[in-house]
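Right after this note come the structures.
Every number in this text was worked out from the coordinates using simple rules, so none of it is lab data. Since the structure is predicted, the reported quantities are computational estimates derived from the model, not experimental observations. Cβ atoms are built from the backbone, for glycine too; each structure is taken alone.
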Structure I
Amino acid sequence: MTAWRQDFHRHPELGFEEHRTAARVAERLRGWGIAVTEGIAGTGVVGTLQGRPGNRAIGLRADMDALAMTEATGLDYASETPGRMHACGHDGHTTMLLGAAEWLASNRHRFAGTVQLIFQPAEESLGGARVMVEQGLFERFPVDAVYGIHNLPGLPLGTIAVPKGPVLASSDTWEVTFTGAGTHGAKPHLGTDATLAAAQFITALQAIAAREVDPLATAVVSVGHMAAGNPAAPNVIPATVFLKGTARALTEPVRGQIEARIGEIAQAVATLHRLRAEPRYIRRLSPTVNHAAQAAVMVQAATGTAAAVQDDHPPITAGEDFSEFLAARPGAYAWLGTGDPAHPEGVHHNPHFDFADAALPHGVAFWCNLVERELA
């Protein structure tokens, strides 16, 4: 499995471009006698594994895509594709599900029913899970429940953590354009200053989480991009300022509250400064929320196979499109501890990140035990 994982790491592919990865996955699944369907959501692969006769079916999901980043690990198996790297461990997720597939294919007598092995493209911001669902994933490959797992640096090696309820936040994008009247920087009274409006908007924005959302809830509103004026003309007050950022919440009511208030604050600031605001809120990923029954199954599966089990891990404000699967079918999502990062900056989405190969057997053992328990 280490060789598989490092091969995937050496050849990273972006979302909906995972052609080599998908081909390797399909080849191995077929070699173990597993029925394979390719081309779902473009590069997605589903392996259908039959055990003893049984009426139930479950889905196990692994994501395959990499990130548009330049690797700085210096590893022997570092990315050979400039500007591409596996900086979130999806190479490890793909490998663990393959390892489980091989073992389960050789031990079909140990479970009754069907395992749908879902190798998903484009988890990183492109909505591969949504596309798979829209293309009839669960109609073509029915399941009673669906499960996902993600590596987590900093959690002790081999530990399985299964949050109760919310696991990950919604991940939305917002934009606001303020349009006034540009003027000479020495004569601000002759225009309407969009930069001043933008500055007050940024300050007021932070009141949403600090003063409007319940302190016991979670809300994040951050500005990630600001564009205005021309650096070659610092004596010109620009007519337009464009702002873009992200918003996160663990519940739909708070998500809706953030969406409404961003628009209201933008319009109020625009009125104050006698200019125009054009707010836009783009809903991308819903909160990932575990279903109670399936979360309990994950805890039971981890007990006895994991190095340790946590059933009360706090939610994280990152986003994950596994939420699309959970909106369509009952299921749950767990964290697999990969120990301390090998590098001080070796965390997700960092150029020094590398998946810990020592975690691979722990992930496989967990997947196999989950199948045996769910399809007993």
Structure II
Amino acid sequence: MTETMVPPGLKGVVVTTTELGDVRGEEGFFHYRQHSAVELARTRSLEDVWFLLHRGRLPSPAELDAFRAEVAAARALPTAVVDLLPALAGLPPLAGLRTALSLLGGRPVYDASVEERAADALRVCALTPTVLAALHRVRSGLDPLAPRDDLDAAANWLWVLHGRLPDDEHVAALRRYLVATVDHGFNASTFTARVVASTGADVVSAVVAALGAFSGPLHGGAPDRALAALEEIGTPERAPAWVRAQLAAGGRVMGFGHAVYRTEDPRSVLLRETALALGGPLVELAVDVEQRVVQTLTELKPGRRLHANVEYYAGVVMSLCGLEPSLFTPTFATSRVVGWTANVLEQATDPRIIRPSARYVGPEPRR
């Protein structure tokens, strides 16, 4: 077999084709199908984009109403999950979610029809926020709440967590965040979902595997760490010294730099605008600290353009919307599951299994 060595981490390696979207790192632009993702975040709901990725086009008003009814009908927790909530609530949120979703089972995509795959994908996406909110409430000593059919995904997420109707400005801000984080190229969790789907496994297995990758602090686990870093810095004047100390200790400056973007992360720009519209001392601190961190990183790492990434302002926006840090990554998961399942559905149409090779560099074996 002919070997082809590729960069570590498969950086820049194209492994397949997709019609779902693309990230143009040099331009600071990303899109879902043919639509600017940032523009969709400013003007559309999560359900609109969910329909777009799963069904190939933006819905008409009538199609959107029908789709929301489908989602509402799939949100209720199965009895098997309800019975295990007390045991699962003691786990980290994503671990509890992985275990709960595993109870759903499912038919392998290899054997399922296109309609069956779509139904399985919709069910997983609809149940994810319900499960996460129920786990959070049980962990907090509260009873889970039933989702409300009259609320869209953003408003319903805040409702099932807190049990009160959220402010319109918080719903609008959270809606922007959810739409902006639905999908983002072949990141680690999305690639994981596609690898599992390429084996012909069921949709749930692919999502559970993606959740495992997503839980790492270098991926979906970053927003709460970025906010914690901001709070540790405390005042803008302390930012340069804090950055120098982090780098000198071999640490990372959470919330800055991105594997793909060589300009400002468009999601960060969008969420900075969103945070500024909400206003308050935390936003003022975040903007001032961002400028000083970027200046310091430019001094310390000349030639590298390190800007704030989506996690930096994600934590700020979610905090302003009343979400505690333990809910930041679960909130991220309620949108990204839509992207994972869209990729699973696309991968299921390709009969080839994803099976790369590794080059052995250990001791020579005895023959």
When distance in nm of label points 7 Å out along Cα→Cβ at positions 47 and 135 is computed for each of I, II, which one produces 2.5? II
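Name the one structure among I, II that Rg and Dmax of the Cα atoms in Å of 20.9, 71 was derived from.
Working: I: 23.5, 82; II: 20.9, 71.
Derived from II, not from the others.
Of the structures labelled I, II, one was used to calculate helix-only ellipticity at 222 nm (-39500 (n - 2.57) for each DSSP H run of 4 or more, over all residues; to 500), giving -18000. Name it.
Details: I: -9500; II: -18000.
Only structure II yields this read-out.
Out of I, II, choose the structure whose coordinates give mean count of other Cβ atoms within 10 Å over residues 55-62 equal to 21.0 when calculated. Show your work: numbers first, answer last.
On the way: I: 21.0; II: 12.0.
Comparing all candidates, it corresponds to I.
Once distance in nm of label points 7 Å out along Cα→Cβ at positions 87 and 239 is calculated for every structure in I, II, which label goes with the largest value? Intermediate values should be presented prior to the final figure.
Working: I: 3.7; II: 4.8.
Top value of distance in nm of label points 7 Å out along Cα→Cβ at positions 87 and 239 goes to structure II.
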Rg/Rh (Cα atoms, Kirkwood Rh), for residues 95-174 alone - highest-scoring structure of I, II: II
